[in-house]
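Laboratory data are not the source of any read-out in this text; all were calculated from the coordinates shown. This is a predicted model, so every value here is computed, not measured. Cβ atoms are built from the backbone, for glycine too; each structure is taken alone.
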Structure P
Amino acid sequence: MNALLLCCVLTVVVAVPQQYNYAPVPVPVPQQYNYAPVPAPVPAPQPSYRSPVITILRQEQQGPDASGTYSFLYESTDGISRQEQGIPQGPNGAVTSQGRWS
């Protein structure tokens, strides 16, 4: 019984609120920053395409017809020329083409 009484007294002593003297914490004040004003947006310069105009001097095209045969050629003012012919050959009719370019 004495042990029970001793435990009760110790529990009451420990449960008594403690008196702590803490210094109050100051509330932080937000800092003000002075930023430079944002400059007005400036549109980007538009690209300038001043390449010479290239005209087609000659252009011919035939086909492809029902059998799959075709041919074409063209020549332009910048010196480019191309010519090609295609003919179906073989048992499955695969088109074989040949030509030239410069």
Structure Q
Amino acid sequence: MADHKEGTVLGGVRDIDPNANDLQVESLARFAVDEHNKKENVTLEYKRLIGAKTQVVSGTMHHLTVEVADGETNKVYEAKVLEKAWENLKQLEGFTHLRDV
């Protein structure tokens, strides 16, 4: 039986500690909110990163759970950001409302 270490499976989703003060993940979360605002002509305000996961695909897919302010209401969204460093590509693949808080 092969010995696989946790988090090394190609295509598998790996959790990232949102409290790890990872500036790259924080930057991706802010990017996702900014891109959503541009595409939808809205003004959501980034509040904080709640959770993060990565998945190795043809590049890296980041699954980010973010809290934003929509006027007086705080909302939680799941953002999907695809990164392909060798192509200098970063794009928002999805931004889904999960709930109000």
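Before moving on, here are some points about what is shown:
- If FRET efficiency 1/(1 + (r/R0)^6) of positions 35 and 91 (r between Cβ atoms, R0 = 30 Å, to 0.05) is computed and equals 0.00, the structure in P, Q: P
- Among candidates P, Q, the computation of FRET efficiency 1/(1 + (r/R0)^6) of positions 27 and 51 (r between Cβ atoms, R0 = 35 Å, to 0.05) that gave 1.00 used structure Q.
- Here Rg/Rh (Cα atoms, Kirkwood Rh) is compared for structures P, Q. The highest value is that of P.
- Entry that produces 14 once relative contact order in percent (Cα under 8 Å, 6 or more apart) is calculated, selected from P, Q: P
- With distance in nm of label points 7 Å out along Cα→Cβ at positions 43 and 67 derived as 5.8, matching label from P, Q: P
- Comparing distance in nm of label points 7 Å out along Cα→Cβ at positions 11 and 83 across structures P, Q, the highest figure comes from P.
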